Structure formats: structure tokens, C-alpha cells
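What follows draws every value from the coordinates through simple rules; no lab data is involved. If you're wondering where the values come from, they're calculated on a predicted model, not measured in any experiment. Cβ atoms are built from the backbone, for glycine too; each structure is taken alone.
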Structure P
Amino acid sequence: MAGVIRWGMPPDFYLIMAAVAVAYGARAWFRARFVRDEARRRRTAETVPLQRIGELQPGARVRVSGTVGRVIERARVHGFVVGDGSGDVFVYAGAAALLKRAALPAAGDAVTVVGVARTIDRRLDGDLGGARLVFAGGEAEPLYIV
């Protein structure tokens, strides 16, 4: 009877139960972390100052609101142009986190973008119409679409 515990249960049963307990604990921890991180993102997006697109300066974290003019999908460029009457910006949608939104906006939708704008590099971005600046997210400078 080597390898069998005398009280009736095989040792594998306890290992399986321990693995199930760890899985449930990890699931609860990840859910709580997701809720906490989502609340932090929303607070951050609401506290960033709102600016008009025509007044934007590259390099500052800002929040802009406008209407999606058109969606651009080419070889390396996937995103949309947002305008508010004072100018247009291009938003790379691939690296953006969606807040209070289930899907990316379509043409004509109202949208708010929070991030750091940079000037257009024609070699990298190509022709983006009348857009003056580009919002592209990254780990150091996250991009939020509200």
C-alpha cells in the first residue's frame, strides 16, 4: 500500500483540490485588479484638461472632443480623423484603450480622445488628409478613447 494515504483519499485528489483553489483565488484577484485599473483609467481621463484641436501643442497630455470625420485603413495606417471645427487630428486606434465604449467609433460618431499628440511624420504616417497632429498610444503614453 505504498503511496496511498490510509484515510481513504489518494494523494492526487488533494493536489487537484489545491490547484482548483489557486485558480479560483487567481481569478478573483485578476477581476479585482481589472476593476481597480479601469476605475483609475476613467479618473485619469476625466482629470486631463480639455482643449480645442486648433490650440494643441505636441508633447502635452490633453483631452480633445470632436466628431469622427472618416476612418482610414491602409497598409500600415488604421485609425480615424477627429475634428472639432478648429482643426483635425488623426488617432491610431490599434494601441488605444476603450473607456465607456464597446467598439471603435464609426464616421459621424462623437468621440473624446485622451493622450499625447505628436506632429505628423509623412514618412511614417503617410498622407492623413488635413490632420495636423497624431495621437498614437504606447506603454509610456497611453491613449484612451472615450
Structure Q
Amino acid sequence: MTAPTWQNLRTALFTRLDDQLSAVVWSPKAPQAAESENIGPFPYVVIVQATESPFNTDGTIGSNFVVQIDGFARVSDTVSLEAGISSLHSATRTAIERYPLTVTGAVWVDTVFENMSLGWSDDGKTRRFISQYRITLDASA
């Protein structure tokens, strides 16, 4: 028995988000546009990183992952932008919170939404959310 790997979890998250969102999904980062004014590929989400801690008991070998998922939206007017980033965050949360992920080498236990913050990217035209989810996996089954 070995602890679940981040790569296997990232693959499961990518598959789920790619299936459920009407947005582009990247992992581990989105490509940099040659022209910063380029509207594409907005909206998009990025599975950025994870912090892993053990979830072990006498009979269990597993992991708790705190996973960061960022979302980006850009449109011409602020009202649409606020609605767009909120909608993207809601769709991301709905897609993975409490959803039983299929992770190679482990059994999904739970996905819990931890927190989210909204902000602007440095260009002043792109709205961004940063969210974190705690995902618990059991590799002893």
C-alpha cells in the first residue's frame, strides 16, 4: 500500500472539470498569450497546486490534499465580468464539491470546499478567483 499521488489526483480533477465546465481547463498552468490583450481562451480554470498531508490510521494509508484551483474571466464590461467570474466559480465548485472522483490507486473519501477569494489580475481587465478544496483519499482499499 502506498499513499495516493498528486499526479493521479490532478488527472481525476482535470477529467471532471473538463467534462463539466464550459471553460478551458489547464494543469498545471495556462500558456502565456503572446498578446496580453487577446480575449481567448477566457474563461478558463487552472489546477494550480496541492499541499499533501498524511491521512493514516492503523488500517488506512491515505492523504489529505489541499488543492488550489484558480479561475480567470475577461469581458468588456464590469457587470458581465462580475457575473462571469461568479458563474465560473459556482460551476467549478458544483463540479467537484462532494463529487466522488475516480483516482487511480486510491478510493475517494471526500471533497470539501475550503475557501475562495476574488481579485484582479495585474492587467486590470481580468477577474480572478483563487479557491481551495480539501480532498481526502484512501489508498488502503
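Computed values, structure above
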quantity: Distance in nm of label points 7 Å out along Cα→Cβ at positions 71 and 87 - structure with the largest value, from P, Q; calculated: P
quantity: Given 28 for relative contact order in percent (Cα under 8 Å, 6 or more apart), calculated: source structure among P, Q; calculated: Q
quantity: Origin of the value 98, where volume of the Cα convex hull per residue in Å³ was derived from one of P, Q; calculated: Q
quantity: Identity of the structure behind 40, 7, 4 (criterion: semi-axes √(5λ) of the Cα gyration tensor in Å, for residues 15-54 alone, calculated), options P, Q; calculated: P
